[in-house]
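Please treat every number below as a calculation from the coordinates, not as lab data. If you're wondering where the values come from, they're calculated on a predicted model, not measured in any experiment. Cβ atoms are built from the backbone, for glycine too; each structure is taken alone.
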Structure 1
Amino acid sequence: MVISKQTRSKIDAVIAKYPQARGALLPALHLVQDEYGHVSKECAVEIAEIFEIRPVEVMEVLTFYNLFFDSPQAKHHVYVCTNLPCSLRGARGLLRQLESQLGIKAPGETSDGRIFLGHEECLGACGYAPMMRVDGQYHEVLDIEKAKRILDSLGE
């Protein structure tokens, strides 16, 4: 058993909320990722057993959504929105300045594994451009100083 008893209990509780167990697949993946930081192939196999589906079906879901990871990841994930409205308001320049500050090229991870920096096509808040998502939290109307403060505030 790869998934902890505590997480398995949480998965069982979520499954009980759905008329069909498969409806709880996304929340189950989130629970496993919350525990381990990613969903390993071994966990995917175990999730498939829980939901009585094939492992490939779990992997299809896992690899479709960009919020799930199938391998160990940096502690913090930073995504700058680079769609047209954000780019017109300086997002691509902001991304380049963050790359320079972190010493990496997006998409990429700092050598200490602390921060992954990437870009996304759209974060859905064009009226507040430029913006970025940091560990699932949106930060809007950014300039380089505000963005640097956000990165500097991230814990180890």
Structure 2
Amino acid sequence: MKFIIKYGNAIEQRLLTYIPEECSFDMEPIVSEIDFELILNKLSLSVVDNKITQLWGFCGLDKSMKSNYAVPEYQKGSLEVEHNLDFGFAYGIHDDDLPVYINAQTGWVCIGNPEKSGNAVEFINNCVAVIGDNKKFISLWLKPQSLPNI
């Protein structure tokens, strides 16, 4: 699966929250009409017209995930998927779950490899994806309204 960053495009205007009681991320407003979903660990990334427009789903956070990693420098734009996938289905981005890291000082959560560099784009408010030169997914950085006390 390959990803395309288009810098300068308008980003999706959504509010990212973390619900501690459900150990999950959520967004508002929600898009109900989607083409297909991409799965990262247990998060669902909704795709409409080849563009990732929202994310939600389970992501348990605990103190063993604490780190000092910092979100990479990024620009605003859109994150698109290059595919020939069937509509109405869900597809995994990776075969295995990726590690999760939390920087409690900055409020950023990283899913993936925080040390590998690539091209970073904020495609939804407080949602940054890092994509390698080979168009492969490296990491997803999320900064919800608040994090649980860990």
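Where does the value -13000 come from, among 1, 2, when helix-only ellipticity at 222 nm (-39500 (n - 2.57) for each DSSP H run of 4 or more, over all residues; to 500) is the thing being computed?
1
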Taking mean count of other Cβ atoms within 10 Å over residues 75-82 for each of 1, 2, which is largest? 1
1, 2: which one has distance in nm of label points 7 Å out along Cα→Cβ at positions 59 and 91, as calculated, at 3.2? 1
Once FRET efficiency 1/(1 + (r/R0)^6) of positions 27 and 139 (r between Cβ atoms, R0 = 25 Å, to 0.05) is calculated for every structure in 1, 2, which label goes with the largest value? 2
Just checking, which of 1, 2 has the largest value of FRET efficiency 1/(1 + (r/R0)^6) of positions 3 and 131 (r between Cβ atoms, R0 = 41 Å, to 0.05)? 2
semi-axes √(5λ) of the Cα gyration tensor in Å, for residues 35-82 alone derived as 24, 13, 7 - corresponding label from 1, 2: 1
Please state which of the structures 1, 2 yields 18 when relative contact order in percent (Cα under 8 Å, 6 or more apart) is computed from it. 1
Figure out for me which of the structures 1, 2 the number 10.3 belongs to, where mean projected area of the Cα convex hull in nm² was derived from the coordinates. 1
